[in-house]
1. Quick check: 19.1 is what I get for Kirkwood radius over Cα pairs in Å, for residues 102-269 alone, calculated from one of 1, 2. Which structure matches?
2. Of the structures 1, 2, report the one carrying the highest value of Cα Rg over 2.2 N^0.38 Å.
3. Output the label of whichever structure in 1, 2 has the greatest value of percent of Cα pairs over 22 Å apart, for residues 174-317 alone.
4. A value of 18.4 was computed for mean count of other Cβ atoms within 10 Å over residues 38-45; which of 1, 2 is the source structure?
5. When relative contact order in percent (Cα under 8 Å, 6 or more apart) is computed for each of 1, 2, which one produces 24?
6. State the single structure among 1, 2 that was used to calculate FRET efficiency 1/(1 + (r/R0)^6) of positions 142 and 214 (r between Cβ atoms, R0 = 35 Å, to 0.05), giving 0.30.
7. Comparing structures 1, 2 by mean count of other Cβ atoms within 10 Å over residues 22-29, which one has the largest value?
Structure 1
Amino acid sequence: MIDLFSDTKTKPTQAMRQAIAQAEVGDEQKFEDPTTNRLRERICELLGKEDAVFLPSGTMCNEIAIAVHCRPGDEVIAEATSHIINFEGGGPAALAGVMLRPVVAPHGGIPGTFDGAALRAAVRPENRYFPRSRLVTVEQTANTAGGRVWPLAQLREIVASAHGQGLATHMDGARLMNAVVASGVPARLQSVGFDSVWIDFSKGLGCPVGAALAGSREFIAQAWRLKQRWGGAMRQSGMLAAAALHALDHHVDRLADDHANARLLAVSLAEIPGIHLDPGAIETNIVFFDVAATGASADRIVAELQARGVQMGAFNDTLIRAVTHLDVSREDVLRAVDTMREVVAHLEP
């Protein structure tokens, strides 16, 4: 199976498995796990923050950050297609009791992002009838916009606008390292001004599990309390932290291969009759394409692909997503394109 469903489908390499097996471990909750402690220090340096906490998932990072920054009844401002709004099971409402206010990219702007003017328009005026605007979030990269990268200048504009209006800032860095490799801008610079930020290890970095949330010492102290309350506390987490350290050492620069494979996939798919996308918009490892002109639904095409050994994801009736990662080679991409060409050619009305 050529699995392009998501970069979450990556499996640990043999070298990563060896790092896991050889990890020094201790009690994470007593700060006695040396490998987890090294990871936390590494993340602080990488993101330019005072402290960090190792967590089971990126969704937990987002939910803890929201709950620390906000109080029930507050409002979180996020891009309309963001993971926090659409793909966390209503967690912000269920766990933190907050409302979500979606904003969209301005006309001509980068899909999946917004600017200072859109943010200012979304902030509620102080009024006892309104929820209180409390937190602004950005998602780097913007997943459902096709892995688009927030430019540094736009990140700085959001931070300045948010802080100028008394709002906290949070970066969902699920694919932050993809943005680093694509833009050449270090994670530390992209994180400047954000009160909290996290990176995921279980996507393009190829770990089996885990993410790390960073911020001020006070913020992380509160995050630890919620980690405990919500069942995220671990014991000998060094085995998982060792995988993350290995990934940071060996799997970051190679993200450029995933980006190149995604561009190859996009250019090749665009040549198939009935498939529409803009290859020039592919910046990282995510490719969305429309199949409406084939006359078949996205679900049907995905099923036909899977029967032939290629897995992608139907995003809606006509849109399909494919994501490249370290378990997908250039040859796999070319085979996937050949399979798509075969599927489309044999579609019946």
Structure 2
Amino acid sequence: MEFGVGFDTHVDKWDLARYAEELGFDSCWVPDSQMIWSDCYAVLALAAANTSRIRLGTGVAIAGTRIAPVTAHSIASINQIAPGRVFLGIGTGHTAMRVMGQSPMPIEEFRDYLRVVRALLRGEAVDYTYRGRTREIQFLHRDRRFINLDDPIPIYVAANGPRAARVAGEFGDGWVTAGGINAKIEGRLAQIREGAAAAGRSVPDDFHIVALTSACVLRPGEALTSERVINETGAQVASALHFVYETWKARGRRDDAIPPFFRDVWDDYLERVKNFSLPEKARFRQIHEGHGTFLQPAERKYVTPEAIRGTCLAGEPDEIVERIRAMERAGINELLILPPADTQRQVFRDVAEYVMPAFR
């Protein structure tokens, strides 16, 4: 099992990548969400220039906010600073699009986007359509090292639905899931294999599977209701709640979209959304306030022990190790920890000290 860190993309927080490297983490993932954070490639550039070992990449880049050639050249520019240590995590854009009141990129558009990015990162010429005009494009001036395509840049596709999973199998070198904490991944892996087979390829043995979550190492006798635990897990719980709400709406408000660990608070959360001060068409701004960064005080009551267990790795060290081993047996290769903004160093340190040694 490999261990990665993620953090709210603040241009002054690049030093967290160096801190994670010092702690022994394998990778650092920098999210891409333009309405709530700094630019991910600016942060990656600073991290790349100030580290020497840790792998660096987007966690994840958003297809809908940058055209495919720009994404390819941006990550290849980081690869010039940190050759061979760079990866591209990429998705359709749940938060980055929702915080503009838009929907994630449709799967067929995403598929074509990945086709172009994949070819460009291989140094190939590829047909690319922009505003209705299709032309063959290819990176120029390779010999002047503006970008680095000589060291391969793996693509890890974020996918939590069947169609996106098939696209991950078609174009990805790996898969990022927010649902891997419960190790229920075999169905998605079957869909990934279907996508690969349809593209005339097979899923390689080193296909990288990453589970995104957060963690909290409990002290002996500490309860999930303690203030420290809520502080270290609350932002992840709330972000999951926001995601479920958006999914629930998109599925026609069907109750089967609500996971069991949110059902006891669901009606109360719906009432909260109903009473937001902004009109319905602008409520997305209030829904995603604090997303992946901090816990809104009014949402603290939703951080129940059931919600923590359902969205985070929280427990005493032996318990967390056993849960990770179960994830490992299910096929997950890397655990990506994304704590709240105000507790990152503590969480990273606890995971490095109490959990990672069991896997080294």
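Any read-out appearing in this document is the output of simple, stated calculations on the displayed coordinates, not a laboratory observation. It should be emphasised that the depicted structure is a prediction, and the values quoted were computed from it without experimental measurement. Cβ atoms are built from the backbone, for glycine too; each structure is taken alone.
1. Only structure 2 yields this read-out.
2. 1
3. Details: 1: 55; 2: 48.
Largest calculated value belongs to 1.
4. It was calculated from structure 1.
5. Comparing all candidates, it corresponds to 1.
6. Computed on structure 2.
7. 2
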